[in-house]
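Next up: some structures, all given as structure tokens.
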Structure P
Amino acid sequence: MDDLNSFLEPGMIVRHPDQPDWGLGQVQSNIGGKITVNFQEAGKVVLDSRRVGLMPAMDENEP
């Protein structure tokens, strides 16, 4: 399966499509199919990029 998040770079703001209660997350790293995101409500989470497609958060009004 392809890396669903290959375009994500550190500093980008994202949402997890299956975990909306985690809030917004900031990409910390994206290396070798593992993406580390620091979410507002879940803290630092390491995800398998081939299994979860994170959604870029564009024009968010939330802090």
Structure Q
Amino acid sequence: MGIAEIKDLNTKEKLILINDIWESLEKEDFNIESPSWHNDILEERIKKIEDEKANYISIEELKNK
């Protein structure tokens, strides 16, 4: 199924397709490693939290951005 066929589906059909894809992924045994830069970012964020230098915003502020 290509993108053109997917675009022709109605919302209900698209949701069913998404569900089918998730179910097929749950049954697969695969190991996908995150890129090393993901770990770098997480370590940086943890350090900011530990040093009490992290900046937090509310969900409403995030939505307004």
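What follows is calculated from the coordinates using simple rules that are stated; it is not laboratory data. Computed from a predicted model, the values in this text were never measured in an experiment. Cβ atoms are built from the backbone, for glycine too; each structure is taken alone.
In table form, for the structure just shown:
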read-out: At a computed 0 (helix-only ellipticity at 222 nm (-39500 (n - 2.57) for each DSSP H run of 4 or more, over all residues; to 500)), which of P, Q; value: P
read-out: For distance in nm of label points 7 Å out along Cα→Cβ at positions 37 and 53 computed as 2.1, the structure of P, Q it came from; value: Q
read-out: Label whose coordinates, when FRET efficiency 1/(1 + (r/R0)^6) of positions 5 and 29 (r between Cβ atoms, R0 = 35 Å, to 0.05) is calculated, return 0.75 (choices P, Q); value: Q
read-out: Given 1.00 for FRET efficiency 1/(1 + (r/R0)^6) of positions 13 and 45 (r between Cβ atoms, R0 = 35 Å, to 0.05), calculated: source structure among P, Q; value: P
read-out: Value 1.19, calculated as Rg/Rh (Cα atoms, Kirkwood Rh), assigned to which of P, Q; value: Q
